[in-house]
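Next up, some structures in C-alpha cells.
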Structure I
C-alpha cells in the first residue's frame, strides 16, 4: 500500500517529555507472566487479519479500531501486572479520544515508544477531531503520511 492510498488519514501525535518508566523487556515479561497472556496470543491473529483486510478495503474504522484494541489490551496486561506505562497526561488523551469517538467522530489512539500517543482520523471529520482535541486543551503535532518509496539511480 502506497502513501497515496493513505492520503486521507490524519495523524495527530502527542509527545510527552518524561523518561519511560518501564523498559520494553520489562513490559514483555510483565505481560507474559500475567494470567491473560495466552488469551492475547490467541487474539493477535484476529487483529492482524482485520487490519490487513481493512487496509485492502480502505476501511479505516476497521484498521484503527483493531489497532487501538490491540494497544489497549497490551496496556491492560501491563497495568493488571502492577505497572503503569501511561501517565495521567497520556491517559487524558486516550480518554478524550474515546469520548470524541463516542460523539460520532472517527478517532482512535495507539501508544508508541513509551512517550507518544498517536490519534488517527480520516475524511472530512478529521478537522472536527483536531478542533475537539484542541478545545479540550491538547496541542497535537500533525504527521503526514509519506508517499511510497522511490528508487533513485545514481550514475
Structure II
C-alpha cells in the first residue's frame, strides 16, 4: 500500500470518528487561493496534488502526493524564557520518500503564551508549528496530525 492510500485511510478513520479539526484541510478543500497564501514556501511541481494542509496563521504545513512543505517558527532562548520571532522562520521541502520519522512534540509556551508545538522530521527539530488559534491549540488537530504522520512513515 502506498503512502497516498494510507493517508486516505487515515482521513476516513478521522471522518468516521468526527475528530477532524477546523484547521485541517483535506483534498478538495485545499483551494488555489489557500495555496497562493503559502506561495513563499509551497511551490508545487506540475501534476503534484495536495493531500492535506494545516490552515493556521504564521506557520504552515502542506503535504502533497510527492512532498511535505513546511514553515515553522525558530525557537530562540532569551534569558530564561523562550521567544519566537516573526521574521525568524524555517521553511523547507522534503520528499515523502525521504521521511523516516515525523512527529509533533509537546506545546511550547513563553510564560503563559502558546508559541506552537515542536515539529521534528527524521529526528531533528525544525521549529514550532502553531496548531490552532492565536492563544491556544486545537487538541483535535494534534490528534489528526499524529494519525496522518503515522501514515507517512
Structure III
C-alpha cells in the first residue's frame, strides 16, 4: 500500500515538474534546466540513502525526484529539437526515445539483479551512481542557439 501511495505522489509531483521544467526552460534555457534537474535526481537519491528517518528521507525523495525526473523531460526534448536539423528530427527523436526507454530500461534490469543479489540499499547506491553519470553528461550538453 505504501509503495503505491509513494508512486502516486511521485507521479503527481511529476505533473508539476513537467510544467515547471518547461516554463523554466523557456526562461533560462534548456541546458540549465537539465543540469539542475539531474542534480535534483542525484540529491533525491542521496536523501533516500542517508536521511535516517525513513518517512522524511522517503518523502523528500518522492517530491524532489518527481519534480526533477519529470522536469527534465520538456527541457531535454526542446534542446533535442533546437539542436537537430529540421529534416532529421523524426529520426533523432526516435533514437532519443529508444535510448531513453529501451536502453534506459537496462539500468532497471541491472538494479533489480543487484537488489536481489546484494540488497536494496546497494541497488540504490548503483542508481545514484547512474544518476551522477547522467549529471556529468548533462554538463557536456551543447547550449541551444539564441533566438533570432
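Structures compared: I, II, III; top value of distance in nm of label points 7 Å out along Cα→Cβ at positions 70 and 126, i.e. the largest, recorded for III. Have a look at I, II, III and say which one yields 56 for volume of the Cα convex hull per residue in Å³, for residues 22-61 alone, as calculated. Source structure: III. Here helix-only ellipticity at 222 nm (-39500 (n - 2.57) for each DSSP H run of 4 or more, over all residues; to 500) has been calculated and equals -7000, so which of I, II, III was it run on? Among I, II, III, the structure yielding -7000 for helix-only ellipticity at 222 nm (-39500 (n - 2.57) for each DSSP H run of 4 or more, over all residues; to 500) is II. When relative contact order in percent (Cα under 8 Å, 6 or more apart) is calculated for each of structures I, II, III, structure I comes out greatest.
Just so you know, all these numbers are worked out from the coordinates, no wet-lab data involved. Since the structure is predicted, the reported quantities are computational estimates derived from the model, not experimental observations. Cβ atoms are built from the backbone, for glycine too; each structure is taken alone.
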